[in-house]
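What follows draws every value from the coordinates through simple rules; no lab data is involved. Please read all numbers here as calculations on a predicted model, not as lab measurements.
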Structure I
Amino acid sequence: MLAPQRQSAILDRVRRAGGVRVSELVGEFGVSDMTIRRDLEVLADRGLVRKVHGGATVLGPGATEEPGFAAKSARQQSEKAAIAARAAALVEPGTAIALSAGTTTAALAAHLVDIAGLTVVTNSIPVAETLRGSEATVVLTGGIRTPSDALAGPVAVAAIGGLHVDVLFLGVHGMSDRAGFTTPNLMEAETNRALVAAARRTVVLADHTKWQTVGLATIARLDEADTLVSDEGLPPDARAVLAELVGELILA
């Protein structure tokens, strides 16, 4: 197993269990104590775990924690890639779509380069960069840049206000039965709500770690999603709740 794969597995273990011990990881992965400590150091430097004596724990994010785009890009890479590929199959040539900011929507953008006749509305700088040079017509909203490389605030909301798109692909910070789809950034919440209002259909892209994560502001209720694309790591209780509330649940 390569170091990035091992680190991703360790991170998933931390998030599921709340913490890990170096001794447990040494036995599980069959590597040295020093190798595991280096892995934890890498994850801690990226802001993904908190190192403690003998292991590491989850950061315990609050409702206002907003990791940067680079930090989020390192999380659940395989799940996001699978979700993006599955979501791309929902895009029809010649349609107008919107992509909100987020690392999963940025992964989706890479699949859109060769789809003919697209108009793409986005408030994501990475999405616009990915589509630059493609045949797609890209409408970048403008606005105030946030830590997740989103353009948000009144300028973005005003730009979106007069637009109408066939499908919105919405990235979220968290989703729960209590709070719905959420974000830690108030400006992004307002901008994302404008995107939802502009779309005939809303497709949410969220990997399994987003379940029961709650950000400061709600973007939309769970039943406002026409489709939710997640991954096979989604736990059974989440599947039951989401299958009942969203229009369609797809597991990549």
Structure II
Amino acid sequence: MQERLQKVLANVGVASRRKVEEFIIEGRVKVNGKIASLGDKCDIEKDLVTLDDKPVKSEDKKAYYLLNKPKGYISSVKDERGRKTVVDLLPQNLRIYPVGRLDYATEGLLLLTNDGELTHFLIHPKFEIEKTYIAKVKGDLTKEKLETLRNGVMLTDGKTAPAKVKILESGEIFKVKVTIHEGRNREIRRMFEAVGCVVIALKRIKFANLDLTGVERGKYRELTNSEVKSLYALQTKNNGNRRGRGGNDGGDNGG
């Protein structure tokens, strides 16, 4: 059956749908020897589809991993500057990709998978998948600033959606729990900068209904079947909740 090329390649685990669209725009994808364009369709079982002239084949087994990312790793498969990437921490025989990003200096929960459709759902802002972080913040974090963060902060790329913000420890350095569902570049750091504070450490502790229980820094584990099913159930639920409502495209890079 013919389907849109970016959907097909995401389904077989090449990358997220948005990343596949970038590959197509860059001219790296061909169908039966012809450079593909956005909007093209194909049948992965009948057509010869290549990425960088290497055949793309359907994958039977999906893989789902949860990583406790340390600082100093890039949330990518490879880095042009030769820096360490998160896939260096996982078995090298896997072809999986990060679900969104955590900044170089941000640590914590990062999902990796070859399930392109699930990736698309988890990082698309219209589905409002929550991510929770613990931030160590330097500056005078007043009640007024907290309310500003909770109601939305005006950044250079527009006002943020309301966030859940709770102070866990006060002092010269504040420890703050923050939950957002957007994924703008360096969003949490920029939110605090906008109210005159500086994030000096940031860790994601929860993504959707998953947390870091039992996973030490730099270590990983596979998701259980029940966890994968719970993510799909969340997708079904959010599809129902969002029916008839729009949303802007975006990634997941809240750190």
Structure III
Amino acid sequence: MSDITGRVVFITGGAGGLGRGMAKAFAARGAKIMLADRDADGLASVAAELKSDGTDVGTVVCDVADLASVEAAAQATLEQFGKVHVVVNNAGVALGGQPGEIPMQDWRWIVDINLMGVVHGVEVFAPIIQAQGEGGHFVNTASMAGHFANPGMSPYNATKYAVVGYSEGLRGELEAANIGVSVLCPAWVKTNIHNTSFGRPSGGPTQADAQNDPNYQNMAAVINSGLDPELVGRLGCRLCYGEPPLHFHPPGFCHCD
């Protein structure tokens, strides 16, 4: 896509973190934004921030693991903006553990969000974008964990490897319809991803328990020293233009965009 001014961008996981970063990047280029997330309060906060800069923005509460919820979010987007051109399948959670110790319900939880959430976004929005005949783009958020596996994070690795492979296949399948596909694979980003596992179905350790867990503390330290989500958000936006990637430098030393 050569120009996104006035185009409609739908972003899952839009209540904060990387979703907020990408929303700000697309808004800076003149796009209209539809934010989707399960966190209604977070959605309202990000929407207010974007509106203060003059962005045309809407919100919809959406659970990407639920196909009907994604379908309803698509309908809400069309009702508010009439069209949709870019879909950012960004919502995700983290889950680790050792083989034989991870409850199956937790496995299904992370697969339903990290993988099927992307699948739902593509299956629901691809026919809409194709019918419009104006072209479009999917940006699917994976991770460097979709290329390199770390011990103790196999469920997360599995879903992110799947998103990478799925996106690579989609690229060739949608090209003829003038729909681009990109997969965003950042390293550690300073978001709340390390706390999402507290929402897993099996319960498991609480956030209070984790405060005394050195493994959690180490992970939190790594995440909190990660890349600026607004910087990575700009990269996600650039993917739609086929622009060269940003060059990452230590915090405070990037003058690339």
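Quick rundown of the values:
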{"read-out": "Source structure (of I, II, III) for Rg/Rh (Cα atoms, Kirkwood Rh), for residues 46-93 alone, computed value 1.08", "value": "II"}
{"read-out": "Among I, II, III, structure where Kirkwood radius over Cα pairs in Å, for residues 102-205 alone as derived comes to 13.8", "value": "I"}
